[in-house]
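Each in structure tokens, the structures are laid out below.
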Structure I
Amino acid sequence: MAARALREPCVVTVPNGRYVENCYLVADPVAERCVVIDPGEDPEPILAALRHREWAVDAIWLTHGHMDHVLGVPAVREMTGAPIALHPADRFLYDAAPSFGPMPWEHVVLPPPEHALADGESVRVGELEFLIRHAPGHSPGSVCFLGHGLAIAGDVLFAGSVGRTDLPGGDHQTLIDSIAQVLLPLPDNTVVYPGHGRDTTIGVERATNPWLRAVRSA
């Protein structure tokens, strides 16, 4: 009898907003269920992607609380009724997010998160399980979602760069330590889906990312 194929996630990238933030729909295609990760400031393309695929939405997962990653939460929540999950250390950023945008965003009301993300715990979409890893530095409560050969990294690690650390709660050395401890131990072929820009792999970033030279020489 033929071996049963491994169940793999389907990842749909939805760039949106002035900062071209990457929202991700991560689905269990067999169960036809997904999660929405980081619905950014322009929810329309995100809602269109959900309508097109007709996946049931299990949850809204937030890698961190910055405005360009969370201002679409109310629209996605209204359409799907999905619960919101955020690391508690970023709640102050989440609550303040509408005040960091121009006039249209000052009237956005963000619903409170129902679930607190915690390092080392797991979350699920359909039958697929992902590990939560706390990775502070870009923000105090930044997290990465790891599993099935991929890392949803938020603004922790980019192709050829790392997250900025000049915003409230940011710290450069903490960020580099998080990358070294959480992401670089992953296999080289792990695909990194960042909060902005193109996807990359752990192997490429370990070998070439100029911000990680100190980690490579350690």
Structure II
Amino acid sequence: MLKLGLTGGIASGKSVVGEIFVKLGAHLIQADAVAHSLMQPGRAVYEEVVRRFGREILNPDGSINRPRLAEAAFGTPGGVPPRVMELNEIVHPAVIDDENKWMEEIARRDPNAIAIVEAALILESGGASRFDRLIVVTCNPGQRIQRFARRLGISEEAARAEVARRMAAQIPDEEKIKAADFVIDNSGSLNATEQQVQRVFAALR
């Protein structure tokens, strides 16, 4: 089985690229979805996040309010210092453990499968060595901001500040590209991105 890491900066289009790979026959797991599941009430990761970051990050129903947790983790300009490393220390080991178990299960079911882990922080977490190949998705800075603004329904000015804040906790695209086996530039049309993914998939096959 071939294990692929799919990564890239915020709002670069990792999920779009991942979906195209799935249509071509690959298996995909998203680190964000795994983390979301692990942060449900009653899970060990949830309990530790609440213990460290306080009950003010919770919604009235006891679930974690993601924007409040992001504010606590990434800090605020001129205000709260960032604690993103502390959050990652809690969440990353559990997410990686779940991803590894998933890959083992895929390998049991289909030894010839292509299994993809989509995660923003593969390189930052030191987890690239788990994969046979690393794919990095990039896009131009203006598009990143526009996409993020659309996704959250916020102004481009607010998106620019939030993207800058989150990118500060990530390795720059230039460094990610150096570490990549394949680079997919998601700056153009969806059709152009699909063609690049198809070429990568053919090379992997």
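Just so you know, all these numbers are worked out from the coordinates, no wet-lab data involved. Keep in mind that this is a model prediction, so the values were computed, not measured. Cβ atoms are built from the backbone, for glycine too; each structure is taken alone.
For this structure, a couple of remarks:
- Among candidates I, II, the computation of Cα extents along the principal axes in Å that gave 48, 40, 28 used structure II.
- Of the structures I, II, the one that 22.5 was derived from, the read-out being mean count of other Cβ atoms within 10 Å over residues 142-149: I
- Computing distance in nm of label points 7 Å out along Cα→Cβ at positions 38 and 174 across structures I, II gives 1.8 for structure I.
- Among I, II, structure where helix-only ellipticity at 222 nm (-39500 (n - 2.57) for each DSSP H run of 4 or more, over all residues; to 500) as derived comes to -16500: II
- Highest-scoring label, criterion being distance in nm of label points 7 Å out along Cα→Cβ at positions 94 and 110, among I, II: II
- Taking mean count of other Cβ atoms within 10 Å over residues 62-69 as the criterion, the top-ranked structure out of I, II is I, with the highest value.
- For FRET efficiency 1/(1 + (r/R0)^6) of positions 54 and 150 (r between Cβ atoms, R0 = 25 Å, to 0.05) computed as 0.65, the structure of I, II it came from: I
- Largest in distance in nm of label points 7 Å out along Cα→Cβ at positions 46 and 70 among the labelled structures I, II is structure II.
- The maximum of mean count of other Cβ atoms within 10 Å over residues 134-141 over structures I, II, that is, the highest value, falls on I.
- Among I, II, which structure scores highest (criterion: relative contact order in percent (Cα under 8 Å, 6 or more apart)): II
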